[in-house]
Structure 1
Amino acid sequence: MTKSRLFGIIDIGSNSVRLVLYEDAGHGIHRIVEESKKNIRLVGKVARDGSLPIDQLDELIQTLVHFRSVCVANHADFIRAVATAAVRNAANSREVVEALRAATGLAIEIASDEDEARYGFVGVMNSMTIRDGFLIDIGGGSTEITLFRDRQIVNSVSFPFGAVNTAKRYAPNGATDEASLRDIRVMAETLFETQPWLRQHPGLPLVGLGGTVRTLAKLTQKRSGYSLPLTHNYRIPLITVHETIDLLGSMTLAQKLKLDGLAADRADILVPGLVLLQTALMHIGASYCVVSGTGLREGVYYETACPEQPVTHDVLAHSTQILTHNAGMAPSRHIDQVHRLAMQLFDGLKTYHRLDEGARSSLYAASRLYRIGAAVNYYTYPAHSFYWITHARLYGLEHREIVLAALIASHTGKKKTRKAFLSHQDLLSETDLSTAVALGALLQLAAALDNGRRDRIREIRVASSDGAPLLELTCSEPPEAELETAMRLSDDFRKTWGFPLRFAVKEEHGR
């Protein structure tokens, strides 16, 4: 068994400073032990000559000393402190780094423009299956835009404006008007025009990182009564960005502070950040923004823990491994067997259900996670599995597919599945409910076919006999207990799928 390691990742951003403690179990499998944040607005302390006055670093030093003590108290094996635009662009950046090292004992790394873009890209690629698009990371003092094709970086650029320094210049009192909004757009558009490649890929989606985009998602979800408590992979249409700027742009700071979902430390810088996002969307020709809850810190972690291969080849499989690890569930032959049989049943019955790859991915996740709720209470684990799947960070699925996976995993009967479905009708249709019930029944069958926990069934093939499916089981020994358990599902299965359960058994020894 691989000994776990603890990594302390400190992100010295232009707006806030964050610490994340990752307990790494190997191959990028991890859990977050602790996370802390301090809003310092370092970029706001930059003097007119471009320097970051050393006598303005006291709050940062105190924060870093505290973060280092947290790492030491938790016996961290390694600490990486990475500084971005505010330190990188300071005229006295070397002096700043040395002052921080002397006061805190931390070796401060300055992320270059390319480093910052790459870290964000790695963080996103390990949490999304998207193959082509743009990334935009709106920080406090800079904005990075990256073009990627086939999950590889093609081009990237860093612009010297972010939510904090843009607000400081164009909205110093936290309020904006038509003139200041126009000035921000002109400033951003002028700099975007210096990079011709930004206009050469219209139609590609824009993935947004950073507090501006996440706050926009939270506000939008609050207003619409969105049923899923997740912002990662949430899509925000361009029209919603327009409407939010129109709503907030004429508000005073006091009015913004009353908005549900808007944190006090972001109220004065949100609108300038949104205008930067709006201008970028329109400039590159994207119709929506996809919210990413991962970015630089996750990228630094993966490059530290997995330097030879920081980007996973299979986002969904990697994510289900992380969730089962976090639940304290050891690798299980039974779960592996149920998963394998469920996917064989899905593929073998494709001509009967005609479901797409999205449904297959939901079944994939459900078959890996259907017992995860047993970490809370074995006797009510289906309900806990549903909650876990819809509230944890399950990467590699759209929001609709996440809820579908939760319904499949927790399925114990159509009535209970419908009751859970009713809370998510903003994401699912009646057709999705039928899919969840059908695949839930399929997962129940797969679990029944390993009732003896003996891996007796090596393969399931679907043949046609008398116009109905026949499940041909290749077995290492007679699966009597498994077939007895499976046949108890026969009536419900027939009602759901429209045909009875029928099996043919073939024994195959010596494998």
Structure 2
Amino acid sequence: MKKMKFPSAQTVLLIIATFVSVLTWCIPSGQYERLAYNEENNSFLKTDKEHSVVLEATQKTLDDLQVNIPLEKFTSGAIYKAISIPGTYQKLEAKPQGVIELILSPLKGIIAVADIIILVLFIGGLVAIVNFTGAFEAGITRLSKLLEGKEYILIIAVTSLIALGGTSFGLGEETIAFYPILVPIFIAAKYDALVALASIYVGTSIGTMISTTNPFSTIIASNSAGISWTTGIEGRIIMLFISLIICILYIIRYAQKVKKDPSKSIIFDQKESIEKIFTFQESSETIHFNFRLKLVLFIFALCFVVMVYGVISLDWWFLEMTGVFFVGAVLIGFLCRINETIFVNTFIKGASELLSVAFIIGLARGVTILMEDGLISDTLLYYASSFTDGMNKGLFINAIMFVYSGLAFFIPSSSGMAVLTMPIMSPLADTVSLGREHIVNAYLLGIGLFNFINPTGLVLASLAMIKVGYDKWLKFIIPLVLILIGTSMIFLTISVYL
């Protein structure tokens, strides 16, 4: 009997979309009223499903609405999305998502994340151009010789640097660009592609899970809870340090086992096919790492530096980031005097190789659209906020963490989760005499832990980059997630009693 194969990432997402569509027939529709600040006329706009009301932008308005957030959090731009208003949940007429909505959801998702998809395709084009020049091959050969016997430094450096990006400015979707470059390096170091995936994905996940200055999670969540984002930062820094060490040791342990005996690799059955994609073909000529190729890699690396600077300092987003990679590809084409026809064909071929990744990102967004259109997210939030009644501090804060892990499936956006849930969840801390920073910590850890395996997040797109199945990722990552769950529970419990 032929062994059943685990479905592809695209099929997994379509199955999840079908499941969510069924849920919209089972879970009552409902919604909180929303409050948004209008900078142009210095006013608040309060909306429900049918009406909108303009209110004065004053602290009294916020107090009357029981929104315990200082006015300056809105006027300064710290809270830039509409928040949920506590105590305003209302059941609405059911909006079940039927067959037509299910069919259209992937298409709506692709349209909604068109900017991310274009970024991914242009990254593929740039990588193909750099590959064409031979710069990657020459650079990786040189790096392999330099790191011989000390390959574990790769794991430490990559995981730490990406975690730093995640905790500081929310490095996430941008890491898609790193796989085509780093996977060949890890394979050259005698590791498997899963070690490269782990170093990148675990790095960004642990960084965003325990954010320090990340504006898309810690800062917006703290602002939405009505507290300063620096409140509780000392504990988060300690937790980040401990968790990062745990992750690095976990990856190194697996990597060393694979290096010693390749058959121990979880993806050993894919070893040849993956290495065929990511290992450069042997040739009788060795590509010399000359000045021109060094300059190519410098321009390539500079693209990422400019991208990071633009995101942090210039409020760039996906469109501007895409422009950086496009300019980088053109500059390299001129530098290496690549024929115009060859340049265009190579760029398009590189982009097409990431088309499956782009579709996965769109399909995942389509699942979220189904939930939004079905009006079930707020219902889940309403019942989740009532779940913790009567609990003691330690049990309460851990329950909040697990509630956030559950909600993360339905609201995968960290900033969206913050503005929708914090005005509702953070006042619960007052009922058990806790500072609201503990709710922020539970929010970070809850969604961060689920992010390691969240199929509606970035994991399936990342897996598609290296052609590894979701089932094999789960086999690798679940033990680490369990360790991190235990560590998080200890951290939260100790913090509420200190």
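For the read-out distance in nm of label points 7 Å out along Cα→Cβ at positions 52 and 188, a value of 2.4 was computed from one structure; give its label from 1, 2. It would help to have the intermediate numbers written out before the result.
Numbers: 1: 2.4; 2: 5.5.
Here the read-out was taken from 1.
Computed over structures 1, 2, Rg/Rh (Cα atoms, Kirkwood Rh), for residues 356-443 alone reaches its largest value in 2. Out of 1, 2, which structure matches 12 when relative contact order in percent (Cα under 8 Å, 6 or more apart) is calculated? Only one of 1, 2 returns 12 for relative contact order in percent (Cα under 8 Å, 6 or more apart), namely 1.
Identify the structure, out of 1, 2, from whose coordinates Rg and Dmax of the Cα atoms in Å was calculated to give 25.9, 85. Source structure: 1. Could you figure out which one of 1, 2 the value -14000 for helix-only ellipticity at 222 nm (-39500 (n - 2.57) for each DSSP H run of 4 or more, over all residues; to 500) was computed from? Source structure for this number: 1.
All of the numbers you see were taken from the coordinates with simple rules; none came from a lab. This is a predicted model, so every value here is computed, not measured. Cβ atoms are built from the backbone, for glycine too; each structure is taken alone.
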